[in-house]
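Each value in this text was obtained by applying a stated rule to the coordinates, not by laboratory testing. Note that the coordinates shown come from a computational prediction; the quantities given were computed from them, not determined experimentally. Cβ atoms are built from the backbone, for glycine too; each structure is taken alone.
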Structure I
Amino acid sequence: MISRSEVLAVAERYVNGDRDQTHGAPAHTFGRIADLWSVYLGVTVTPADVCALMILFKTGRIMANKEHVDSWIDVAGYAACGAEVAGA
């Protein structure tokens with residue numbers, strides 16, 4: 001069993017680790033995804049929307065397997081990135 005502190009600590013390592021070097025800063029990465037999704041869907045999608053939709057994607061996975069901790073960690077990471085790109 002993993003504690004909530006451990007979930008947040010792992011998510012923090014993920015979002016503040018080398019991902020910026022590998023994928024770019026969250027605002028840039030989620031902005032690029034938002035642009036692609038906007039064209040595909042024919043509606044405006046923001047970087048914060050991308051984070052919220054990824055949380056829903058992970059929620060779908062959690063519904064299939066509530067014990068898979070990686071999905072819970074990813075939700076925490078997307079929430080942190082979403083708050084940042086939304087300017088919260």
Structure II
Amino acid sequence: MATATGKTKCIKCGKDKATSKCSGCAQEFCYNHLGEHRQELNKQLDDIEGNRDVFRETLNQHTNQSEKYPLIQEINQWEQDSIQKIKQTA
């Protein structure tokens with residue numbers, strides 16, 4: 001919220017300063033804290049990407065070992081049968 005001086009309060013330090021609004025979270029940060037906020041967001045994004053990579057690797061391992069899982073074999077067979085039926089219909 002803007003004060004009488006036209007400045008807003010930084011969400012981190014609470015001081016009336018010239019601030020920038022983060023377009024992601026819509027909070028106001030002074031220039032000192034805006035960089036820190038960006039670093040925090042980048043770290044969170046890196047963590048999410050790391051988790052995604054681990055999930056993708058685990059999924060690939062399970063998919064590659066589908067012969068061990070009868071339900072995956074059944075799904076794969078259903079997929080192939082469906083593709084074949086669609087081709088025949090087309």
Worksheet item: Any idea which of I, II comes out highest on distance in nm of label points 7 Å out along Cα→Cβ at positions 9 and 73?
Response: II
Worksheet item: 61 is what came out when percent of Cα pairs over 21 Å apart was calculated for one structure; which of I, II is it?
Response: II
Worksheet entry | Identity of the structure behind -21500 (criterion: helix-only ellipticity at 222 nm (-39500 (n - 2.57) for each DSSP H run of 4 or more, over all residues; to 500), calculated), options I, II | II
Worksheet item: Which one of I, II has distance in nm of label points 7 Å out along Cα→Cβ at positions 17 and 57, as calculated from the coordinates, equal to 1.8?
Response: I
Practice prompt. Can you spot which of I, II the value 34 was calculated from, given it is relative contact order in percent (Cα under 8 Å, 6 or more apart)?
Written response: I
